[in-house]
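Structures for review follow.
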Structure P
Amino acid sequence: MRFLKLTALLFALLFGAGVALSAQELRTIRILTIGNSFSEDAVENYLYELGAAENIDFIIGNAYIGGCSLERHYNNAQQDKADYAYRKIQQGRKTERKQTSLAYCIEDEAWDYVSFQQVSQLSGVYASYFPYLPELMAYVKQHLKNPKATFVLHRTWAYAKDSNHGGFANYNKDQNAMFRSIVKTTHKVACQLKDIAFIVPVGTAIQNARSSSKGDSLCRDGFHLDLKIGRYTAACTWFEKLTGISPVANTAFPQGMSAEDVAIAQEAAHKAVKRPNRVTRIRK
C-alpha cells in the first residue's frame, strides 16, 4: 500500500503538480475499453494520473485496433481472431501485447467497467450499431471474470470544422450536425440497450471546450485529439464518470499545459457530465 501511494505521488509530480494523499484506503478501478484510436486518445493518457491525485488506482486496458468499427469487433469475437494490440496501464506503466484476442483482453482482469464505442465516422449513424453492439456485449458477458461489471458507451467527438476525414461527408462536413447526430444516436442506443449503464460524454466535453477561447483547436489532425488539452479534457470526463469526483481543481495535468487550458478542460468535462446532451459554454 505504501509503495502504491508513493507511485501515485511520483506520477502526479511528473505531470506538473503536487498531490495531497488522503488517509483513506487506495481505491482501485479497472476499466477495459473495446475501441480504437479514439479510446487511445481518451483513456491511455492522463486518466491514471488524475486518479492518483485522488488516491484512486486505475487499471486501464484498451483492446486496440486503429479505425475499428463495432462490426469488425464483432467479427473478431466470432472468429476468436488475434487482431488486437492490447495496451494496459498498471501502476502508471504502459505495456502492449500484440496479436491478442478479444477474449484474452476480457479475461485478463476482473474488470469493473467495460466500454464500447463505434468508429468515429459512424458514431452518429444509429443503424451501424445493430446487430453488432448487442451481440458483442453478449460475447463479453461470456468471458467476464467479474459478472457484475458495468457496461458503458463512449460518446466520441465531432471532427474539426476543417477536417478532411472522408467520413465527415456522413454529416455534410458540418461539425455541429455531427455532434448533434452523435448525441442523439448514443442516447438512443443507450436507451435501447438496457445493459448499458451510462454514457461517457467525451464528445460533449470536447464541444464544450470548443466554446471557450480555445475555439476549434482541440484536434491535432482534424479528428484525433490534441495531445494535451484535447486528451486531457477526455480523460477528465472519464475520471468524473467513473469516480463521481469532479476533476475541477485536480492537481494532475500534463507538464507544460497552461493554467487556463487546465481550467478549461476540467470545467468542460465537469459540465459535460452534468449536462451530457447539450453544449455548455465555457467562459474562459
Structure Q
Amino acid sequence: MKLVKDFTDRHYKLTGFFAGILLIFIDLIVNNIRTSYYDAQGYEIMADHLIKENFFLFDFNVRGVEAYLFSVRAYGWPLIIALFKILGLNTQLGYWFFWSVFIAGGMAYALPELIETIFQKHITWFIRILPIALTIIFWNGLIIYALSDIPAVVIVTLGLLVLSRISDHNKFHINLMMSCLCGFFCGLAYYIRSGCKPIILIAVIIIFIYKFKKAISKKIISVIIMCLGMGLSMIPQVLINISCNHTISYEVPIFFTTKFAEGEYYLGFKLLRYETNISGLHPDLRLVRMIL
C-alpha cells in the first residue's frame, strides 16, 4: 500500500490524468449510450461526413441534412469527433476511449495544471479528478450528450495553459510558438462554442499586462503571432462558409444565417441562464429532468 501511495504522490499529475480517463471511460461503458439525438446527432452527422468525404478538406458542396448543418454550425467539435472515431478505428469503444482521453486531458490535467501555475499551489491527484467526478454526477449518465460545452472548456483551458507557459526564461522563438498555439486553441474554442470569443481578448490582455515585463516590442510581436494562430483556426470555417453559405466570413454561420444565436445570448445575459425545453419529445427522461 505504501508503494502505491509513494508512486501516486510522486507521479500525481499522471495519476490524476489516467484516473480521470478511467472514470469517464467506465461511465460511458456502464451507461452504454450509442444513439445521439437532436443537436448531439447533428454533430455526429457532420463528423461522419468529414470522415467519409472531406476530412481536413473544407471546400466542398453538400446536400440534404449535411448541407443544413454545415450552413449553420461551426466545424470545431465535429472535426474533433471525427478524429476520435478515426483514432478509435471506427469502433464504439475506441471512440469512447479517445473521448475520455480528451476530456481528462483538459479537466484532470490542463485545468489543475493551470491553477497550479497561477496560484503556485500543489494539487493532489485526488483533487485533480474532482472536476470530472462532479461532471459525471451532474450529467447523470449522459455525459456523452454534453454537446460542445465541455469540449470548449477543455480547449480554452489548453489555450490558457499554453499562454501561462510563456516566460522570460524561455527563448523568444519558443514563446512565439506558444503564442501561436495559444491563438489557435482560442480560435478553435470559438468554433466549438461561440461564447468563448471573449477569451481571445482576455489572452491578449494577459500578454500585455503580465508577459515580457517592460519589453513592449516583444508583447506586440507575441500578440501578432497569436493572431496568426487564430487565423489558422479560421481557415476551415471561411472555406465552409464560402461553400455552404456563399459568403466570405470567419464567423460561426448561425450568426449570419439565423437570429437564433443572438436571441439566446440576449436571454443568457438577461436571465443568467441558457435552457432548452424538450419535455415530452426526448426519448430519455433523465435528460429531460436534467434540463428542466
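Computed from the coordinates by the stated procedures, all read-outs in this text should not be read as laboratory data. No experiment lies behind these values; they were computed from the predicted model shown.
So here's what we get for this one:
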| quantity | calculated |
| --- | --- |
| When mean projected area of the Cα convex hull in nm² is computed for each of P, Q, the largest belongs to | Q |
| For -12000 (helix-only ellipticity at 222 nm (-39500 (n - 2.57) for each DSSP H run of 4 or more, over all residues; to 500), calculated) the corresponding structure among P, Q | P |
